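Read through the structures below before going on.
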Structure P
Amino acid sequence: MAGESAHFGLRQRPPTPAIRAFELPPRMQPMLDRARAGLAEPYRGIGTDAGGAIAPGVFAIKETGVSPAPVIAAAGAFLASLSAAQREAAMFAIGDDKWRQWSNIHPWLMRHGVCLADLGHDQREAALALLRESLSAAGYRLARDVMRLNGHALEITGKPEEYSEWYYWVSLFGTPSAEAPWGWQIDGHHLNVNCFVLGDQMVMTPTFMGSEPVLARFGQWAGTRVFAAEEEEGHALMRALSPDERQRATIGHDLPGELLTAAFNDNRRIEPAGIRYGDLSPEGRERLAALLGVYTGRLREGHAQVRWAEAKRHFDDTHFAWVGPFDDQSPFYYRILSPVILVEFDHQSGVVYDNDKPSRDHIHTVVRTPNGNDYGRDLLRQHYAQHAHGAEAAHAHAHAAGIPHSHA
């Protein structure tokens, strides 16, 4: 695999063996400029009220009763499999802003950590074990199928410098621990997962997953399909609504060119829109809950139930919005928004297939934790506040964590 992939943009570490540095193509410069502008803003989090403010006191440090021991063990095993140089490349401080430098943009604007394409078989399996222990069986299968379909994109395009099952970068933040905060990230085309762990609490957002195509019709991965549940459950919810409810849910007809909270949109303001959970019929409420469960169900057993319960407590403040036509063929966009979870689903125009209009063969999804807790940032802020001695120490810890002092 050495020499097969290209890297665009700036690196703070020497290129890994699978990466060659290339001059940034002119068409990519606007994307890099937008990325830099987004990252230059101090992290605040996604606002969900009409005024755009971050609501205080939404999240709390507490025991969940769900042991993260398998995740900690898998992270330790992965680190143990790496050479000293690889560990240096893979490990960052818990507050490092590399957390926010994930990107689905393709070709790649920025990458960090160790690339799976550069690892030996056992090292790669150890990395996948970390992913497997952190996700549910369905969530892990989806993540791996996204990677396989990125390999299928190579079969379609014949561009080994752009597509591979293994062009994914893994990073660890902090040191895996049962007490101290830590986390991990996997970053690559159509798969970006950020997992923060504090005690037995887990925050797995932002999580971006997508694919083009969503079905492999030939080749090594023929028959592999992704996002069927996300698409079908969303459509089933709209089908269950009355004409009046459907009209209230629909907030537009032209699909966005990209998810509103894709990469570099950590501080986006999204006001509630569409139809509120409490205004739905009983069948509509049941369908919305089922759709949300598809996304919370990506987390590992136990933590998925914790996440679901958290979302359920805020059902009265949950809105469902739809963009696009409603029929059996047309592409569409939908969004679920509450104070504690944001889900977006969108049909995209083509890159692999080069179609200039959205189709159901290119899907992007994202899950976020609004009100300041993506990357577990609000929990990390509270952790430092609890362990600091006086205002000066609190400020120093918050600064080390990359958290603005106004949040400390």
Structure Q
Amino acid sequence: MVLSTLFLDLDAYFASVEQQERPHLRGKPVAVAAVATDSTCCIAVSYEARPYGIKTGTHVGEARRLCRNLNVVEARPSMYVAYHHRIVAAVEQCIPVHAIHSVDEMSCRLMSNESDRTSAIAIARKTKNTIHETVGRHLRCSVGISCNRFLAKVASNMQKPDGLVVIERSELPDALYGLTLRDFPGIGRKMLRRFQREGITSVQQLCSMTGSELSDIWRSVEGSRFWYALHGYDTPEIPTHRRTFGHSHVLPPKWRTREGAYAVLNRLVHKAATRMRMNGYWATKLAIYVSIMPNVKWSEWVHLSTCKDTLTILESYERLWRLCPEGKPYQVGLTLYDLVADASATLPLFPVENHRIRVSDTMDRINLLFGRNAIYFGGMMGAEESAPMRISFTQIPDPTSTC
């Protein structure tokens, strides 16, 4: 049977990069945290730390209790992004990258002369060796190969770390019976509860269901798509449309004032608006939210006039901010949503709107040329270095990003 997809999953990626960069951490238990304090949680854990019961999401204080010789390091997102691009370049030496799914996951399509088991395994091994030799020997990746991307991703998680698993269509569904329902992409906690309510608790039961039955559980056609993927069909992928651009930030103690929260939110507006323009979108709504100690959560939103320039969004933010209640803020965030793609946006009618767009585009170019925050609106004065780069599950910052 034809194999179509090779899926790469970098094992314990952030922790592995830290071990690659810091020789004294190699072979030792490592936990990466956004801020290296006991009150935060681990965002990545090395394989050496996992036998102690430490996993992603474990509080750093608890992790230190579980493992007295744990090495806690502060995350360095810009370095992880730089390594990501080096890894992509290494993979491209062996096989073209078809899609990047996150900072530590990507998939490649196999050509017709590469789709037999022997050829696909040879490409996978060459790719793994190239990453080791050109990027770093302490970076390990697990590879899954199958007849569609869904099953290739499942296979990449079946043997870790540094695994290589092939699932051919002729091996289905038996090859999946050792898994649990949560091992499949698309089945999270909420979906698992729906399955349990229907009496479905094993992969054998899952594989025996029809597409119609799965659609009933999903309450959408997505259940039918899941059925085709689960049974090895290589169906066309559905194009996705970006829905939001947003950022949030837990304020350090020195910024937990009304003035500090205002400046940091202003900075987040700059970041979100810049990302939105660079990805080719306009926004029609803005929402901001503020968490105030001890337990007040406030949010508000406003319509925008289908805009993409920073100044117009800042003006709307100013109006919302006046409604924010008094108190000691500890977290702020915003979302630009109901997006319109460049190709579908109605162009501005008035000269002032066009002028504002040109100003924002010029600011983007200046920041790209001279570095982040080379130019910005005055409301974020003092907060230029707040809300540093973070890496989301699906958004990979460009190394030259202005935000």
Structure R
Amino acid sequence: MPTKTAKKNAKSGSPAPISEAEYRARVATIQKAMARERLDALLITSEDNYRYITGFNSPTWHNLTRPRYCVVPLSGDPSVIVPANNTAIIEETSWVKNVKWWIAPCPADDGVTLTIDALKACAGKFKRVGAELGPQSRLTMPVGDFFRIKEGVAPIEVVDGDWMLREIRMVKSPAEVEHLRFVAQAVSRGFEALSRRISAGETEKQVAEKLQADFLRRGVEKIPYLVGVSGAGGYRNIHLSPQDRVLRRGDVLVFDTGCSYKGYYCDFDREYSFGKPSNKIARMYDIVWKATQAGIDAVRPGATCSDVWHAQAKVILDAKETSGLDFDLAKNGRMGHGLGMRMCEPPSIHPEDFTVLKAGMTITIEPGISYTHDGKSGPEPRVMVHEENVTVTEDGVAMLTRRAPPEMSVVR
């Protein structure tokens, strides 16, 4: 019989929660990888890996006075080591039953001894423990305490185990894909409605407030990342927060956002022209739109990330040869990336990333170009970036976002 939560989710159109069976299957997959790599245990402290394994869900990650630890043994269920006031959160949100706690904050011993004991109890076969030490990984604990744990478990060796999680997490389950699709669709609809709800004379901040409120009404839970940049003839970069700049006719405004639902992220942008865009802006938009489509069309099982990058680059470089316009590939090194419980995760859509795409992978397609705008005091640098979110299927690709319009949205 469906649970009350499942019935509520079905009524609201939101996906069903990740089941305990799926969490257990994740742990089993991780433990098989641990056995291959001769690891007795895996120490987890980062929010996304912790949540991926345990389901633990709370805003308390922003409180850096209280770390929390998860130890995954080579066999059996994980254990969590948390501050005493987090035990109720574990009961409410996690399937894990093996819970140890301490009264925090306790700078002299914030869970360190409990974590050392848990790791020693596991490390009997290989004398090796994995931790989050590789590229793009983060330790959500004091580095000094990590050194204390490393010294406390010696002669047990502490090595990088994060790479295993990165590889495992690249392929999403159907339930994960539905979470990603839900947040991407909610944000897509918010973007589509925006041009009808704003006007020249408002500031970037005022428009951003409307957009964020709309995202939340549509089911988004968190908006930790929101870029909002505008300028005459385009925008200079895509990495700044909305400011008090007043929007005027002739401006182009871009929003790029990483919104999340139950820990799963979307990541994409949309552009808006205040008044009809110039012929140059319209042409630049057309080039990156078509490059995006080429990237989407190149996604399929068996293709590599490099293949997808080159498909996008070809459209841009061919257009440069035939259009007579002066522009270049944006200097961002890659044109897309993995997506999941982090806004950016492996793999990279990069010419030297030869990761083979598999069904269940979720990625962004993100071409960009750089050009100049003839400003009052001379040439001014501008970029234009498009981004869509897709998932690899058994026979090709499926959109997670709603495709951007082929012509830039106009604010009347």
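Quick check for you: by percent of Cα pairs over 21 Å apart, for residues 147-226 alone, which of P, Q, R is greatest?
On the way: P: 41; Q: 26; R: 56.
Result for percent of Cα pairs over 21 Å apart, for residues 147-226 alone over P, Q, R: largest is R.
Given structures P, Q, R, which gives the highest value for FRET efficiency 1/(1 + (r/R0)^6) of positions 171 and 315 (r between Cβ atoms, R0 = 30 Å, to 0.05)?
On the way: P: 0.30; Q: 0.00; R: 0.60.
Sorting by FRET efficiency 1/(1 + (r/R0)^6) of positions 171 and 315 (r between Cβ atoms, R0 = 30 Å, to 0.05) in descending order puts R first.
Read the figures in this text as sums done on the coordinates, not as results from a lab. In this text, all values refer to a predicted model and were calculated from it rather than measured experimentally. Cβ atoms are built from the backbone, for glycine too; each structure is taken alone.
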